[in-house]
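The numbers here are math on the coordinates, done by the rules we state, and not lab data. Only a predicted model underlies this, so the values are computations on that prediction, with no experimental measurement involved. Cβ atoms are built from the backbone, for glycine too; each structure is taken alone.
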Structure 1
Amino acid sequence: MLKCRYSRRLSATRSHRLSIERLEDRRLLTADFQLLKDINPGPVGSSAGNFVEVGDITFFTATTATHGRELWKTDGTEAGTVMVKDIRSGILGSNPWSLTNLNGTLFFSANDGVHGQQLWKSDGTESGTVMVKNISTGFSGANPSYLTDVNGTLFFSANDGVHGQELWKSDGTEAGTVMVKDIRPGSLWSNPQYLTNVNGTLFFSTFDDVNGRELWKSDGTEAGTVMVRDIRPGSDSGIPSNLTDVNGTLFFRANDGIHGFELWKSDGTSSGTVMVKDIRPGGNASPSNLTDVNGTLFFRADDG
């Protein structure tokens, strides 16, 4: 392996010199990649994605010319890589998304062409792939999103057609799939986003008419679903986003109205919800791509 180093001369009249040096010996790791299965024969491909492991099975979504985008599974063999169920017959597909493993069962959002986008679950068999509940009547669907496992309870955002997009939970049964709290009463939406499990507590970003979009938490009860802190006091929004758990501490991006969008953290209390650093004083650092790597937070930011 080679590297290049530019050496700047003291004289401005001379051109820069390019030198080439050999690096110390390195070991190059190789891997043998093989096509597991040509799911959608031809040059287009299947755009396989959204891989989630449930036991010995890996679920994913893929697109074919015949069935559209549907739910698939694989055991690592070509013969064992198959479509689980044609949820929406025809080329449109059911477009499964937000695949989540809850207690060994796959939960996801899908559209069967009759009920709209609803909450579904699968045990990996065709007969065991069923809609959990028709949360909203009508073709538009409930739009379940941000599916998140918290201590064996599935939390998600959904619209029942009456209360707007609000916080819901499910134990995997129709009767046990209920709205947690109508955070913004009426047909207007609180629209919970970035649902994140931190040490058994659900954190999320949501909107109410008093405080705007701020950081909230929930223990799964109506009384225990509360705002953590009004980061940007008043009706203006702190707009917390990119919620990420790192060793039991919640990190996120927010704007307090003074420092712009900077890196914040929270222990779940108002006093423990603080800005980590004003990375770009007088401007927006706009942290993004927050990622936990072995207990250390990595992210992108602009320091000006």
Structure 2
Amino acid sequence: MVSVIQRKKGKRTFHYLIHNTGKKQYEKYLGKTIPDNIEILKRDFEMDVLKKTYEPELISIKEGYDSQHDTLKQKFLDEFSIGFTHDTQKIEGSTLTKRETYDLLKFSLTPNRKSEPDMIEAKLHHAIFLKMIKNIPEFNGKIVLNWHKEMFEKTMKEFAGIIRTYNVFVTNSESKFTHWKFVPNFLKEFYSWYKKSEKTTNPVILSALAHFRFGNIHPFGDGNGRISRLIMNYVLIKHNYPPLNIKFSDRTSYYDALERGNLRNDEIYFLKWFVKFYIKNNKKYL
């Protein structure tokens, strides 16, 4: 947590930002008075500290992943595509087990007495993901609308590829999302921010922020979580980082980080959770 402290030298008082990560304390001089934009300065300072703390490990993960033979990478991505599809669907209430998802996607074996929409959405999500990694598209509003339309046009036609014109909420969550009147403008700002940030921000950090910001806008009537996680992995794969599967078993800590970040209007809260989670799940590349 970033704090403002005072230090006296004779009769003069100087102000500093400090942030202790547990391993190291960082400081930044503010001046003789506290600036009016102190909250922005605190946020930027905390972001800088986070980058200094975790970027070396993130870069090492990329280097370890890059060192893998292309054949091994492709095998990993093929297996990942099924696990990712299962968990991203399961988080949203799919009734399919991991084995049923594997058999459905790998061998076209249809499980008995399971939801047809769940099976359709699993197949469509899997197809979209495979198409995405085979030919990485330019990231913009059009491609995201296409992903949503393709994923839900057979199960939720009233929502598929359509920006909402009403307010939404998530069951059992206090999170608050963008008022529908402002969604188009917020989306425009989101894609503009992404285009600028892609040139200067570490891809793992960018993927986390893109996930969080898009999720907070919540532009669709349904399916926002799955699209947010698809965007997350789009960023990682495009920049040659290993993709991330947030498993169903991780959903409690994942939802908690999302909700707390949302309610506090603090994307860094979610970012810290995400980066630690990403490193933990990619230790094999270090």
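Overview of values
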read-out: Computed -0.39, -0.49, -0.91 for log10 I(q)/I(0) by the Debye sum over Cα atoms at q = 0.07, 0.08, 0.12 Å⁻¹ - originating structure among 1, 2; value: 1
read-out: Source structure (of 1, 2) for mean count of other Cβ atoms within 10 Å over residues 41-48, computed value 16.6; value: 2
read-out: When percent of Cα pairs over 20 Å apart, for residues 121-200 alone is computed for each of 1, 2, the largest belongs to; value: 2
read-out: Among 1, 2, which structure scores highest (criterion: distance in nm of label points 7 Å out along Cα→Cβ at positions 257 and 273); value: 1
read-out: log10 I(q)/I(0) by the Debye sum over Cα atoms at q = 0.25, 0.29, 0.35 Å⁻¹, for residues 113-152 alone derived as -0.91, -0.99, -1.08 - corresponding label from 1, 2; value: 1
read-out: Which entry (1, 2) yields the derived value 7 for relative contact order in percent (Cα under 8 Å, 6 or more apart); value: 1
read-out: helix-only ellipticity at 222 nm (-39500 (n - 2.57) for each DSSP H run of 4 or more, over all residues; to 500) from the coordinates reads 0; which among 1, 2; value: 1
